[in-house]
Structure I
Amino acid sequence: MATGAVMHTFDVQVADVDRGVYEDLSLRMARHPSETDAFMMTRLLAYCLECTDGIAFTEGVSATDEPAVLVRDATGAITAWIEVGAPDADRLHRGSKVADRTVVYSHRDPAKLLPLWAGKKIHRAEEISLRTFDAGFVDAAASAVQRRNAVTLSVTEGQLYLDVNGASLSSALHEHPLG
């Protein structure tokens with residue numbers, strides 16, 4: 001019998017001083033069997049760092065035509081296409097055409113990711129950024145995740161301060177332009 005998705009709940013306090021966003025969130029995330037803990041944590045961080053009206057998780061790795069996170073306006077139009085991991089150039093091209101803004105969050109080494117997209121046809125590639133974290137940050141955060149989680153995320157001057165179930169971590173948020 002195939003293993004189903006595992007549900008995780010996250011009670012998150014976000015204090016993003018850089019963007020002026022202060023939110024208390026109760027999030028439920030389904031972790032697909034093929035999804036790593038690091039990918040799930042990166043999805044959570046992307047959601048929190050992009051938190052705004054109309055933000056929602058999609059079906060994640062199960063969705064072939066949507067990113068991990070989407071932002072829609074009141075009319076239902078997609079305003080932000082938020083990818084996680086290492087999406088292929090075609091997904092970024094499509095996302096950039098559909099949304100006003102496209103961004104990628106990854107727990108992987110940017111030096112290995114950026115060449116994957118170099119020279120590929122990506123609509124408005126110069127406007128897309130890859131956002132990464134210090135080496136080991138996402139893995140350390142993912143190792144503290146349980147089925148029910150208490151998370152606090154503070155962001156100030158590009159520095160992240162994260163507490164996951166009592167494990168305190170910090171990382172810079174690194175931004176790498178695609179184009």
Structure II
Amino acid sequence: MNNSYSQRNHLLKVFILIFVFWFLLSGMTNLFMIILGLLSSFFVVWIINKMDLVDHEVSFHNFSISKLIMYFFWLLREIIISNLKVCLCIVAPNKKINPEIIKIKSSQNSEFANVLYANSITLTPGTVTIDVDKNNFTVHTLDAQFKESLETNIMDEKILSTEQNVNNKGKGEND
């Protein structure tokens with residue numbers, strides 16, 4: 001596989017991603033609405049291109065799409081489990097919560113992966129990323145069980161595994 005960056009290919013992937021997202025959210029299946037969805041997706045990609053928001057750093061070319069999809073489903077599972085844990089904290093009459101602010105280190109290779117990690121932490125109930133300083137995150141945890149879950153670094157490792165150029169940290173041509 002050629003791992004070189006192509007802005008046109010990247011814009012095509014963004015277009016497909018935006019259209020699929022639109023389709024999943026809208027659920028519209030009649031031809032007129034699908035054409036409007038395609039036009040809307042094209043318009044968004046055109047604006048993104050005109051604003052020069054697409055570059056090598058924010059592209060998906062350094063990520064394995066299949067691993068990102070697997071990560072998405074893993075994250076959904078973790079969100080559901082964390083929701084249940086938070087519900088138990090709320091409904092348990094004698095349960096005392098112990099909120100903490102902790103520092104964790106991200107081992108991601110790109111800014112995009114760091115953003116994915118920080119947002120994944122926040123999406124998971126019981127934890128909120130409150131500050132990001134390069135690869136150092138400040139996270140508020142609701143209770144010790146959420147802190148321990150973050151300290152296992154499972155989420156960090158799963159996101160790191162989605163990056164294809166893991167061994168090239170600091171060796172990129174644009175660094």
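Please treat every number below as a calculation from the coordinates, not as lab data. Remember, it's a predicted structure, so these values are computed and weren't measured experimentally. Cβ atoms are built from the backbone, for glycine too; each structure is taken alone.
Quick notes on this structure:
- Structures I, II were shown, and helix-only ellipticity at 222 nm (-39500 (n - 2.57) for each DSSP H run of 4 or more, over all residues; to 500) at -18500 was computed from II.
- For 4, 19, 33, 28, 13, 3, 0 (P(r) over Cα pairs in 5 Å bins from 0, in percent, for residues 45-108 alone, calculated) the corresponding structure among I, II: I
- Origin of the value 0.90, where FRET efficiency 1/(1 + (r/R0)^6) of positions 21 and 117 (r between Cβ atoms, R0 = 30 Å, to 0.05) was derived from one of I, II: II
- Distance in nm of label points 7 Å out along Cα→Cβ at positions 13 and 141 from the coordinates reads 1.7; which among I, II: I
- With distance in nm of label points 7 Å out along Cα→Cβ at positions 53 and 125 derived as 3.1, matching label from I, II: II
- For Rg and Dmax of the Cα atoms in Å computed as 19.2, 58, the structure of I, II it came from: II
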